1. Suppose you compute relative contact order in percent (Cα under 8 Å, 6 or more apart) for every structure in P, Q: which one lands on 17?
2. Rank structures P, Q by distance in nm of label points 7 Å out along Cα→Cβ at positions 6 and 206 and report only the one at the top, that is, the highest.
3. Work out which structure the value 163 belongs to, where volume of the Cα convex hull per residue in Å³ was derived from one of P, Q.
4. One of P, Q was used to calculate mean count of other Cβ atoms within 10 Å over residues 118-125, giving 9.6; which?
5. Please compute distance in nm of label points 7 Å out along Cα→Cβ at positions 22 and 142 for structures P, Q and give me the label with the greatest value.
6. helix-only ellipticity at 222 nm (-39500 (n - 2.57) for each DSSP H run of 4 or more, over all residues; to 500) computed as -7500: which structure among P, Q?
7. Comparing structures P, Q by distance in nm of label points 7 Å out along Cα→Cβ at positions 78 and 150, which one has the largest value?
Structure P
Amino acid sequence: MNIAIIGYGKMGKAVEEVAIEKGHRITARIDAEEDWNKNLGKLKSSDIAIEFSTPAAATSNITKCFHLNIPIVTGTTGWDSQLEEIKDVCKKNNQALLKSSNFSIGVNVFFKINQHLASFMNMLKQFEVAIEETHHTGKLDKPSGTARQLAEDILQRLDRKKDCVNREGANAAEIPVISHRIADVSGIHQIRYESDTDIIELKHTAKNRTGFARGAVLAAEWMAGRKGFFTMDDMLSDII
């Protein structure tokens, strides 16, 4: 495949390394606004784009790919307020987009375990739940997209919880989601249920960025020939 990389930071470079290892060709590297015009011809020869940028740039990058008829896989988080609009544009214009808050296969297994545990804990009201996430200092959004998805999945299954807050001191109807930013941490997510007699903890630790990059390249491969809006759930349900 001919792959364009949008956002050539640490994740973009990790994606490049994995893609080349798998025999794909990198056609363009977009890391600034002027790169779009400089690489226009190379972009048009791309089969797909993989995007890891910033919350402020994500929707513009996606829209540009739509205009060029380039399918896009994005792992940028922090722009969910615009997601429904982008999904609508994608579907109306017969474009292709796969969005995920986390491309790690391990994290997506973690999501499933979290969902099942939350359903079970709905019956056990003596347990309070909290989420904690730790990332590198370059991670701009708080809480992380992964933590938001974990919280949303719990909210859908735990009747006694109505909202999540990015602070300690949550009330009885809220899930506290605590964020930490530390240098050189790829990502740690922990879910904790606690009663006056027990503590149950689920934890996922990313050892490096390679797992995210492998998942993103796998998603790009899976997107070949597809049109519409997709998530990692769609891909994993098809593959597994």
Structure Q
Amino acid sequence: MDTESLEVKVEAMDKELTRLRDIDAIRRVEHAYNYYLVMWMHDEIIDLFADRDDTTLEWPEGTFFGKDGLSRFYRNINPNKDPEFLHQMMHLSDIIDIAEDGKTGKGRWWGFGAIAVPQGNGGIVQAMVCGVYENDFIKEDDIWRLWKIKWVPVYYFLPAVGWVKEEQLVGPGPPLPGEEGEASIPDWWQSDLPTKNIPYSYPSGYILPFHFKHPVTGNKTTEGELNKRVKNIKNE
């Protein structure tokens, strides 16, 4: 092997090693996030994010921007750090991709777990939650940080009830955001952008668009076509 070919090979190996290290660093940030969520550790959660105006939290109920938006959202959930509060979201089945320039990355996870939320009257709401995270990351000063979180719930249920509709099984769970009978939204929950009114949850059939192409064929996947069957959906 001549010197030029060797240099090309070494350069390719260095690039691949950097990519693998970046993937591992992103996975570590995401997993730290899910551990800090368990007891809603506000400071630790917010410190994972890039300090940028375009840092984003996109929830079905609305979108929050920048460190001010992060603080408004996270610090008003379990503000007193009640030890009976539990928000265990296991982040599973990750697929992580790094941009060609190595400065940004994308990752997708299933989020699944149990929550227990004290209600202020001595009672606690318990539920199981499942959804999809499609997140962006950015590398600043050689450190990977969370940049944009998009959370799409798939189903939510009380352990004794399940997630299937009332007429199909045994009864409904508590009202979901926006449903009749839900308590009014507090001032701190007023997001920077309103909800997109996408019917995310089961049984709508909505599929959160993938950031990656099919890993074998290299083709774009068909979720866009499948989402056309979902009522009232707008193009994302």
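1. Traced to structure Q.
2. Q
3. This value belongs to structure Q.
4. Q
5. Largest value of distance in nm of label points 7 Å out along Cα→Cβ at positions 22 and 142: P.
6. Clearly, the read-out refers to Q.
7. Q
Taken together, the values in this text are just the output of simple stated rules run on the coordinates, not laboratory data. Since the structure is predicted, the reported quantities are computational estimates derived from the model, not experimental observations. Cβ atoms are built from the backbone, for glycine too; each structure is taken alone.
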